[in-house]
1. Looking at distance in nm of label points 7 Å out along Cα→Cβ at positions 42 and 170, point out which structure of I, II has the largest value.
2. When distance in nm of label points 7 Å out along Cα→Cβ at positions 130 and 162 is calculated for each of the structures I, II, which structure yields the highest value?
3. Taking distance in nm of label points 7 Å out along Cα→Cβ at positions 26 and 186 for each of I, II, which is largest?
4. Which structure, out of I, II, was relative contact order in percent (Cα under 8 Å, 6 or more apart) derived from, given a value of 27?
5. Using semi-axes √(5λ) of the Cα gyration tensor in Å as the calculated read-out, with 30, 21, 19 as its value, let me know the right label among I, II.
6. Of structures I, II, which gives -11500 when helix-only ellipticity at 222 nm (-39500 (n - 2.57) for each DSSP H run of 4 or more, over all residues; to 500) is computed from the coordinates?
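All of the numbers you see were taken from the coordinates with simple rules; none came from a lab. Remember, it's a predicted structure, so these values are computed and weren't measured experimentally. Cβ atoms are built from the backbone, for glycine too; each structure is taken alone.
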Structure I
Amino acid sequence: MAKEIERISFDDQIRSNKIKSVVMMFIIFVSFILLGYLISLALDPSYFFVIMIFAIIFSTIYTIAGYYNSDKIALASVNAKPASMENHRMLFHATESMSIASGLPMPRLYVMESEQINAFASGRDPKNSVLCFTTGALKKLNKQELEGVVAHEMSHIANFDIRFMTLTAVLVGMIAIVSEVFLRSLWFSSHGGGGDDNKGKSQAIFLLIAIVLAILAPILTQLVSLAISRKREFGADATAVKLTRYSPGLKSALERIKDETVSVRDTKKYSKTLAPLFISDPFKKKISGLFSTHPPIDERIRRLERM
C-alpha cells in the first residue's frame, strides 16, 4: 500500500516564508549596527559617524535610482519587446485570469527571444509592474503550465518582493561600503595605544574584531540575502497555488524547466544581475545551497506535490 503524502497548507507556507524573510532581514540590520558599533569603539566615534552617513546616502541613492527604473533596466538588458494580443493571445488570457484572481492591476507584458523556458516580473509596485516571458516558454508551455508561471510571477508583485529585495540590497550595500571605507582607512592611519596601556590594549582588541567583522560581514550578509531570495521563491510558488487553486500546472512547468537542455549561446542573452528575478536560474548552474539564488527545483516540485 502506497504511503499517503502528508499535505501542507499553502497559507502556512506563505506565512512561514514571510516570517523567515523578515528574520533574515533583521539579521542583516543587526550586522550593520554591530559592525558600526565595533568600528566606533576601535576608532574615533565622530570619524565613524561620517562613514555611516556617507554609506547610507550613497547606497540609498544608488539603489532607489535602480528601484524606480527597475522595469526599464530589466527589459532593456534582455532586449524585450511588448507582447501583442494577436501573437501572444494565451499569455494575455492567462495574465487577465490571474489579475482577476489576485485583484492586481493587469501588468504590462513583454517577450524576450530565448529558447529557454523562463519568465520574470519587475516594477516598483503593482501599478508599475511588468511580466516578461521567453519565446521558449510561450512555445513549450500548455495553458495550465503558463497560468502557473504567470501566477508565480504575479505573486512576486503581490508580495512586494521587488520592494523587499530592494531594501535588502540597500542594507547589504551599506555594510559593503562601511566595510570597504573602514578597511581602506587603516592604510592611511595608525591606531596605537598611547598613554593608558589598558585602554590601548582594549582598543587594539576592538580594532582586531572590527577588522575581522568588516571582512566577513559583506560575505555573510550576501549569503543571507541569497537565502531571502530563495525563501521568496518558495513563497511565490505557494501564492501561485493560492491564486490558481491548481498546483499541478506550476509543478509541470518546473518539471519541463528541469528537464530542458539550454545552449551556452542562449544563456548569453541573459544578464547575470537579473538572474534572481527569473523563475529559475537562467544559467542552469549546478551550484546549490548557500550560494544559489533559487531553491533546488526538485525541492520546489516536492512542496508543490504536497499542496
Structure II
Amino acid sequence: MIDPGIKEKVVLVTGGNNPYGIGAAIARQFASHGAQVFLHGYRQQVDFSSGSQKQEPGLPFFFKQQGKDANEVVRSIREAGGKSEHWDGDLGDPQNVTLLFEKAEKAFGHVDILVNNAAEYAADTFLPPEALGNDDVLWKGGPAISTVDVGSHDRHFAVNSRAVAILMAIFARRIIERKVHWGRVINISADCAWGCPREVSYRASKYAVESYSRSAAAELGPYGITVNVVSPGPVQSGYISPELEKALIPDIPLRRIGLPEDIAHAVVFFASEQAGWITGQVLFVHGGHRMALGQ
C-alpha cells in the first residue's frame, strides 16, 4: 500500500456526524493512515415521519442518521486505535465557523489538512407551487420542493459557500503564520454543480465552492498549500432506497452507486505527498455518472 505521508498530521473534517456519510468515511480513512482527526458535526432535525421503521437505506433512515451527533463516529475511530475529537455546531452561524477552528487547535495544537464536507441541502426551484402540481417532491416520500426565496438561498450559501471560504481564509492565515510551507485543502462539491433543475440553490452554492477553490489554489500555492475539489456522484450515505438505486444505475457506466469510501480515498489522495504537485483541480468521483452531459 502506498504511504500517503500523513501520519500525525492534523485534519479537520466538517460534516461528519452521519456514521454512514461521506464525512465519517473521510475521517476514518485519515485515521487509518495515522492522522489525528478533529470532526465537526451538525445534528439536522428534519420533521420527517413516514411511519416506516425500516433500517434499510431510504429517507427515513437517512434523516435518523443526520440527527445524530459525531460521538458514534469518533468512538469508532478511537476503537480502531486512532485519535479523534469532535465538536457540533451550525456553520450557518459565522461565529461557529471561527469557533470550530479554535476548538480544533485547542484539541490538537494546529490544523494541517482542511476538508470542507459539511453541506446544507433542500430541494428548491424557480417554479411557483402551482406550476409543480403533483410533481412537488424530488424523491418519493421526500419533503416538498420549495420555490427559491431569501431563506433558501441564504441558508445554502451560508453553509456551503461562506463557511468554506472563511475556513479556508483562517486555515491559510494559520499556515502562513506557522511558516511550515505545507497545507492541504480539499473541498467537496457535487457532480452537477454547474446547474441542476429543482436543486438550484444547493448546486449553485457548490459551484461557488469550485470557484473559491481555484482562486485559493492560485493565491496559496506560493505558501505550499494545495487546494483541490472532489465532486461526488450518487453516493450511498443512507438516503438511496433500493428503488432509487435501481433508477440511478442505468446512468452510471460502472453500474453501481458510490460508497462513502470511494470519496474518502480520493480525498486522502489529494492530501497525500503523492499529490504534492496537484492543485486547483476538480476530480469527479462518480463512476462515469453524467459523462454524457460533458462532465
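1. For this comparison of distance in nm of label points 7 Å out along Cα→Cβ at positions 42 and 170, the top structure is I.
2. II
3. Once distance in nm of label points 7 Å out along Cα→Cβ at positions 26 and 186 is tallied for I, II, the winner is I.
4. Considering all the candidates, the number was obtained from I.
5. II
6. II
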